[in-house]
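J.: Scrolling down, you'll hit the structures one after another.
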Structure 1
Amino acid sequence: MAGGLDPGAGICVRRERSTAIAAKSSSDSLPLKIFFHERRGSLFCESVSLASLAQAHQTPLYVYSASAIRAQVRAFETALAGVDHLTCYAVKASSNLALLKLVADAGCGFDIVSGGELYRVRKAGAGAAPIVYSGVGKSEREIAEALRAGVLQFNVESEAELRILDAVAARARRRARVALRVNPEVDARTHRYVATGLNTSKFGIPMRRARAAYALAQSLPHLEVVGVDCHIGSQLTMLAPLAEALARVRRLVVELRERGVNVRTVDVGGGLGIAYRTSDATPSLERYAEIIRQAFGDLGVRIILEPGRLFVGNAAVLLTRVLLTKQGAARRFCVVDAAMNDLLRPALYDAIHSIIPVIRSEKPTRRYDVVGPVCESADFLALGRDLPEPQPGDLLAIGGAGAYGFSMASNYNSRPRAAEVLVDGKRASLVRRRETYADLTRGE
């Protein structure tokens, strides 16, 4: 389409009666069909016009496709058919109550990293769903809340945490089920901020200390050792590092069992990458499942998986309006009403997201840096993008915004956070209202 899909999209065009836009999936055989498509020159989410949503709810505005999320959950579960497993959605990726209910209804449990995420999961009406509690720094209050909630297991990241968990469980007169997160010291070859398996990482217990840590865990009376946990990083685009890490975990599981540790679960984490650009290489879900089978298929363990970005990343756009254009000394700027407080990934990770005109334009393209109103030089949403000459009021869609978009949003510069809409077929539901100025000072 004219002005079409930016190379940063992770979105490809497929031709049907209308032009549909489908995000490239991590599965080679079952692409994720994300229902953002063009009708009569205007972008739609499923059967709802994005322009109409922006008119009704203003901008910036997050818009999610329920069908896209369900489709990716199905693709993931299909690839893992025959593997004894439990899929626990990583709440930190996107934690709106409506999205949590959607993935719970699709059969998922949850991976949480805070007491607030536990509260959200229960508030979403998913109290019966299994919950795995990860995270490097759980407070005693959070641990006590999780024990009362009956979480499936705690993924413990240090010997100090083992002792704290035992003491809190003793006061609660409970036994806490634990898996120890081991650090296999494998380079995931991802952005340094989301690589968690290196020997410089704050996460996990170094593999060389794992045996002693398990001996300590078994000696503590209010802990029940049930598994091993490993997570090497996020936005993984190559599977070789994961295969190497899981081979090391397998050897540990075998050795622990020989020492009498009843390892019943292996948590392999999440982190599978998605295509933010059409040129991005993404891992095959089928190959991913095969690596898991090869590592653990003969051990009789239950595999726990923690996908987050994979389910929601390409299932949403962030809508924003053009405020003005500005010619600098060396660069041309398109200033929009969304900013780094709405979508932090470009500033934090140098992330590349698509920028797509919602209404088709036949104007000639020019190169712009797309920036927001926040008083920081890091406040950019895209750099050096070719766009049809934008005019004030033009509506743009930022692709790949579903994961670590709203969940990382802030009120920096005293900016109210955006509204969120979930589209399911012809129905569009406001699932989070836009914050007001009064919300900014509430509680102060």
Structure 2
Amino acid sequence: MNHFEYKNGELFCEDVSVGTIAKEVGTPFYLYSRATLVRHFQAFDSGFDTIDHITCFAVKSCSNIAVLSLFSGLGGGADIVSGGELYRALQAGIDPKRIIYSGVGKTEEELRYGLESGILLFNVESEQELHRLNKVAADMAVKAPIAFRVNPDVDPKTHAYISTGLAKNKFGIPINEALDLYVQAAAMESIEVQGVSCHIGSQLTLISPFVEALRKVKAFVEKLAEKGITIDYIDLGGGVGITYDDETPPHPKEYAKAIREELSGLQATLIFEPGRVIVGNAGILVTEVQYTKTNRGGEKEKNFVVVDAGMNDLTRPSLYGAFHAVAPVEKKNAAMEVVDIVGPICETGDFLAKDRTFPHVDQGDLLAVMSAGAYGFTMASNYNSRPRVAEVMVSGDQFAVIRRRETMESLIQGESVPDFSGEE
């Protein structure tokens, strides 16, 4: 459930009219419902109330510090994949001992930053990373707490770009090679082996891939025990999907039940990395119609609705062919037509929806791109030198800008024109 609904034909976020916000902050903008964020976090987290666990929100999905701070206040931690995300998490007040650091390309500087910050775990993804981390920790005279991200070679039945648990993916260490690395790591003076990590992909709509992966992880933990390696943490990743169109993902409580049953008997604290399932349907992108046009001359007429949000603001439709429902902010009696809803970017691939049956719109109408809370703003860019949009959060009958819209000046911040006049 989310808190975006129509009242007398007008779209509201909780108790605030979306149109009212648009008049004050301009368009485009991302809009989040605080009540939905809280509801979704608690719905996921409460499924594991009976077992030791940490819910580490996947910062990459929605990284605004207002959102991170909200989850911190609910007892959440953070799953990070860069030094910048670590900085954000700390600025949002998240306890370092509830932060786990994933990612295949951690630099020496990033590893040092994580150690200085006292994070809970590094999810190590290669043998070279292990040796680099051991060296950095030795130089700092500390021990680095690690888990290896093991790759169970399980097909998550999701989009190829967001599948992470197959042998052909860049993530993790093949589970049949990981045992030797654990033995090697356990012998290192500056490494402290604490966990096993596994993440097979994003937007999963079936429980069976999770169960298959967990069975492999459980068997692997038993092999580690035979080698005298005790595991305190099992990081099960995230990946539970949401409904964008007609998907029927498992409810978080279904997922939790399957996890509890499969891992019963293991004496370890479980770590989860939910992202999309919490924020995906808690946010929308609001955009204004600039023009409507019909192109004739081809095999058939093509109708376009040109809006002020583009692929630089929400890249998922162009990058993944992802579906996002689009809704008028104000309902009106209008004829239905088939349209492409496109942005102003100078690319044919710049679209938010294609061949969509939609009520006729006019210049100045507002549209809401739904289910845009995850991987929306975090993947935005300045392509075509477009300032990134504002982010707004609603709580009850109040709203606040939680990120100001970028300005023209911010576009060239840090740039300079060199003076080479002294060269011969």
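J.: Please state which of the structures 1, 2 yields 39, 30, 17 when Cα extents along the principal axes in Å, for residues 108-203 alone is computed from it.
T.: 1
J.: Could I ask something else about it? For the read-out FRET efficiency 1/(1 + (r/R0)^6) of positions 252 and 276 (r between Cβ atoms, R0 = 41 Å, to 0.05), a value of 0.75 was computed from one structure; give its label from 1, 2.
T.: 1
J.: While we're looking at this one, here's another question. On FRET efficiency 1/(1 + (r/R0)^6) of positions 220 and 316 (r between Cβ atoms, R0 = 30 Å, to 0.05), which of the structures labelled 1, 2 is highest?
T.: 2
J.: Taking mean count of other Cβ atoms within 10 Å over residues 60-67 as the quantity of interest, name the structure among 1, 2 where it is greatest.
T.: Answer by largest value of mean count of other Cβ atoms within 10 Å over residues 60-67: 1.
J.: Of the structures labelled 1, 2, which one yields -0.49, -0.91, -1.06, -1.28 when log10 I(q)/I(0) by the Debye sum over Cα atoms at q = 0.10, 0.16, 0.18, 0.21 Å⁻¹, for residues 236-347 alone is computed from its coordinates?
T.: 2
No value in this document is a laboratory result; all are computed from the given coordinates. Because the structure is predicted, anything quoted here is derived from the model rather than measured. Cβ atoms are built from the backbone, for glycine too; each structure is taken alone.
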